[in-house]
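Okay, got some structures for you below.
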Structure 1
Amino acid sequence: MSEQPPVDEVAAPTAPDPADDAGPSLVIDIQGVTKVFNPGRANQVDALAEIDLAVAPGEFVTLIGPSGCGKSTLLRLIASLVAPTSGSVLVNAKPAEQARLDRDYGMAFQTAGLFDWRSVVKNIELPLELMGWSKSDRRRRATEMLELVKLGEFAGHHPSELSGGMQQRVAIARALAFRPSLLLMDEPFGALDEMTREHMQDELLRIWTETGTTLVFVTHSIPEAVYLSTRVVVMSPRPGRIAATIPVDLGERSAATRDDPAFFAKVTEVRTALREEEA
């Protein structure tokens, strides 16, 4: 049996080498995107302006900015849940709408969104059922995903019998069940207590490392953004623009990382970028 890493350590988030020309194309390529809600009306909202963002395969990119800056809107544009007013959004070199139809991404939100009348395993099976997977194949895949999120013994339970952190792990398992190349997460740990939140951060890094999925994550927490990411994208107040892109290289993440002076220095760098935009 292969030796397992210590439970208090997770693999270091590592940004792909941009010089590796043999690698696959960008997972996300956003160019010149603006988003205006209710254009020309009294309640017009200029949500996003002049957004350019490229995300390479395997990256963990976190979006952070003041409330109302358009972080979630940008995530929804990537998911093709709303359309840009101008500019282009490509996912896996395809228009975002086609990527959505091709099920190139999974999503997880602040609330787990599980159906309590379905067992945990059947919640994970749901997208596979909608995609026409056979009963045996979807049960096998759901069981694999439960093992990935370390909830194998809870397959027959219902969501109301689980803690908030466990429900979010089920939601992540469901989002990854059909093997998407991209996972989009909108403040998935925002409602959790601090200890559970830190545990879930470590679990997410472990899952990200094991699956190789590209991840775009929205948060209001500066320490969370720094701890998780290969890159932090700082957004300005509305209309949201990309004000700064801050690479994060802290090596292997562990409990000690949160007390490391390098961690605090990077947190200060992100906080300073945010304050400069609010000034």
Structure 2
Amino acid sequence: MLTARLIACFDVVEGRVTKARRFLDNIDVGDAAEIAASVYADGIDEVIFYDILASAQRRRADLRTIEAVASQVFVPLTVGGGIRSLRDMHAVLDAGAEKISLDSMAVRDPDIITQGSKEFGRQCIVQSMQVKRVQATPAIPSGYEVMIDGARVATGLDAVAWARRGEDLGAGEIVVNSIDQDGTHQGYDLDITKAVAQAVNLPVVASGGAGSAAHAAAAFQQAGVSAAIISSLLYSPRMERTLSVREVKDELTKGYDLLVRPCP
């Protein structure tokens, strides 16, 4: 049995972690480095850092904040946002990241996935997808379309087909970000997450919608993911009651018989 990985995802604006609902109405949560230190001490398995304004502002990711976060965590750190070239990837990795997340830029220039994979190895390149439920058509047979630029721009790409292409291009992991479920605390979109997991031979990460440990368990047991992002559970101001990483892991092991990495 594989260990179920739990991930904290930071949507960062000017050094601050924020939480959104369906990619809108971001609420300030706190200092990114301080929250990183807290979730690391609590036993989080990985951290993903998205500089959510970097691409729209056509600038490089906030290296100073990446360095501050990296100094507080000693688990894999993935960074995305504002990465447009191998030079940007080198800068982010030098700042302390272990993996690179490619999203909107990968849609605009798919070859960047291949370039990154050849330069740093497939295990370093994460294909992140913003997906939205739409009417199924011959062009989008899965009924899920890939969106970019903070879910503001439709691409006409089918989510499952884009995942397969990303694997062919050299991605080593795929994050499925559900726009419809994001910040709702009603559970992940298991349909598209499972469809992607079954379509590729890569680790898949569920993202968007976690509101309980049961939702995370469903992603592992029903959708077949290898990791789940549980940010809202840990620190969303919109949650009536947040949980610690330890509490989530205890429930997953005792209530759902899942194998997790022990907390400190």
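Each value in this text was obtained by applying a stated rule to the coordinates, not by laboratory testing. Just so it is clear, the model here is predicted, and its values are computed rather than measured. Cβ atoms are built from the backbone, for glycine too; each structure is taken alone.
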Could you figure out which one of 1, 2 the value 26, 19, 11 for semi-axes √(5λ) of the Cα gyration tensor in Å, for residues 75-202 alone was computed from?
-> 1
Ranked by FRET efficiency 1/(1 + (r/R0)^6) of positions 35 and 123 (r between Cβ atoms, R0 = 30 Å, to 0.05), which of 1, 2 sits at the highest value?
-> 2
Which entry (1, 2) yields the derived value 23.9 for mean count of other Cβ atoms within 10 Å over residues 43-50 = 2
Where does the value 1.4 come from, among 1, 2, when distance in nm of label points 7 Å out along Cα→Cβ at positions 179 and 195 is the thing being computed?
-> 2
For which of 1, 2 does FRET efficiency 1/(1 + (r/R0)^6) of positions 211 and 235 (r between Cβ atoms, R0 = 25 Å, to 0.05), calculated from the coordinates, equal 1.00?
-> 2
Computing P(r) over Cα pairs in 10 Å bins from 0, in percent for each of 1, 2, the value 6, 28, 35, 23, 7, 0, 0 comes from structure 1
Structures 1, 2, by distance in nm of label points 7 Å out along Cα→Cβ at positions 91 and 243: label with the highest value | 2
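For which of the structures 1, 2 does the calculation of relative contact order in percent (Cα under 8 Å, 6 or more apart) return 19?
Numbers: 1: 27; 2: 19.
Here the read-out was taken from 2.
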Consider the structures 1, 2: one of them gives 1.0 for distance in nm of label points 7 Å out along Cα→Cβ at positions 27 and 59 as calculated from the coordinates. Say which.
-> 1
